[in-house]
1. For structures P, Q, calculate Kirkwood radius over Cα pairs in Å and state which one comes out highest.
2. Consider the structures P, Q: one of them gives -1500 for helix-only ellipticity at 222 nm (-39500 (n - 2.57) for each DSSP H run of 4 or more, over all residues; to 500) as calculated from the coordinates. Say which.
3. For FRET efficiency 1/(1 + (r/R0)^6) of positions 35 and 219 (r between Cβ atoms, R0 = 41 Å, to 0.05), which of P, Q scores largest?
4. When you work out distance in nm of label points 7 Å out along Cα→Cβ at positions 27 and 99 for each of the structures P, Q, which one comes out largest?
Structure P
Amino acid sequence: MAVQPTRRRALGINAVQAAVFETSYGQTPTTGFKRLPFVSNALGEERPLIEDDQLGFGREGLDPEYDVATNDGDVVVPMDTRAFGWWLTLLLGAPTTAPVEGGGYAHTFVSGKTELPSASIEIGNPEIPSFSVNFGALANQLRVSMARSGMLNATMGIIAQGETRKQALSVAGTPVMFHGDRFQQATGSIKRGGVELGSVTGASFTFSNNYEKVESIREDGRIDGADPLKAMMTGELTMRFDRLDLYDAAVDGTPIDLSFGWKRGDASLIFTVPRVFLPRVKTPISGPGGIQATSNWQASGAGGHTLTAVLTNDVASY
């Protein structure tokens, strides 16, 4: 009977992710890595081929050329009580941290900073073994969907400068997993003016730094970096039609405040959007069941920050 030869194949279940903040853009530090949990990672440098366009060589085509390098992708991460603060730091910059009564720390992140950090993110497949570092990584977007049940994840839209060649040894070493208990969809809340907003059947929000790539002419074909432009936040609320106050705010053009939050033990995560504008929308009747409307809202930073996120946990600093 034939025996299948032993062959090591890369499996997602064994993949590892380690990351570190850079002190200089695109330069990977040798120490300070944290091993971070993730759900999926789509980073990796790509260089497409360009078909040769020369004539005069007959019907047989010549060798193609390589185009510029790109390294953009989504990293889906669990929203937990500890590691998610690392991703918020990449997105919004270092927080202001203060101790809270009874123990623990409150980390306050705000939008609109002119200088934001970059990071090096290593992805490893130990079976091969194969490790590569995505350097010059910037957090361009945060996308979160809320529901009554299911796992609570955040999608981080990342723009990186490049990726190192895959090799057998990790530059991150063996960092300890940095993680906490996961926040749960079932404990989520949406509030207006500190009061629970009832009858919400679905919600999502997106924050963007709107990075503009600096596409300089370089020998390596990579970007020079990226500059953060206007901080923007949008979202969607789907609600059963049972009130007129939000309708009145939309018709009158009056901004409202919204907060999205989760709690787990003594830990909590709250996103506050102080100035939200609702569009005037229809409330279509499509059958005998409940009537609901979906509002695609936009936030403003007039007079303050577009977004404030407060993570309370047992981590002393980020």
Structure Q
Amino acid sequence: MTIISDHHESIIKAVSKVYPEIPHGFCIFHLLSNIKSKFKKNLKKVKESFFSAENAYTIKKFEYHMRELDKVDSRIRTFLEEVGYDKWARVHSPNNRYSNLTSSITESLNSVIIAIRELPICTMLESLRALIQKWSWSNRNIANATLTRLTNKFEDILKDNYLYSINLTVHPINNVLFKVHNDDRKAIVDIGLRTCTCNRFQLDQLPCAHVITVLQKANHDPYDYCSPNFTKEAMIHAYEETLFPVGHKDTWEVPENIKSMALYPPQGRVRVGRPKKRRYKASWEMNAKQREQVKYGSCNQYGHI
């Protein structure tokens, strides 16, 4: 598990207090927005280098793209060091986030329930329950209708890796070590330890192109080297529980100790002025396709959260 949020101090403090053992990372789009407002440099060059650095699979690649950022403004590296490389860079992450480097799922959910949050508390809870019930039913049907061993997203990634592996050449070193190369690019694969020097196999937990070439040479099934979290069975188990409706209020059986409880609103300071309805500008909000994905429940299709 990993918590991904923006770089707000209150969230950092709350996560460290409530979830001290869970790694906490920062959304790369929020960090890019902070860099843009703080340094006001050429956004296009900063964006390309920053995204390439956070997606890098090796330290060498990461440092190359960080040097590209230094050419734009050397202060950006200092800012990112203070934030912590482990908070946003894939190669420095202390655990595997399964490629989730943004808070897009949370933001998608927020956009869907923006009207629901204005309802009275009981109506709001029932609306959220109905929404989750709808998504669970939809994703359960998608999982049951999947004909491949992996879910659609990871099946496509595996196919792309296979197409890239066609032009690679394998030279066995021993029974578990293999050298794979394409022109001047080389990689060492250890199928015993399940590692590749490109580092994609370890971080993605899917056979990269180098590994697929080796597995074909050794007559191994690539699906045996995929994470079980990406399988059809994992998705089915994620949505196998039934979410039951609450039922009419007249049918509720409420214990007497609950009925006798006196509930009061939480104490707090009422802020001056009209409450804010929107937190962020439209520069990074969801596009129409993302809104449709959330509407029909596919935003959690591969997360298995």
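1. Greatest value across P, Q: structure Q.
2. That value comes from structure P.
3. P
4. Sorting by distance in nm of label points 7 Å out along Cα→Cβ at positions 27 and 99 in descending order puts P first.
Throughout, read-outs are computed from the coordinates displayed, never taken from laboratory work. Being a predicted model, the structure only gives us computed values, none of them experimental. Cβ atoms are built from the backbone, for glycine too; each structure is taken alone.
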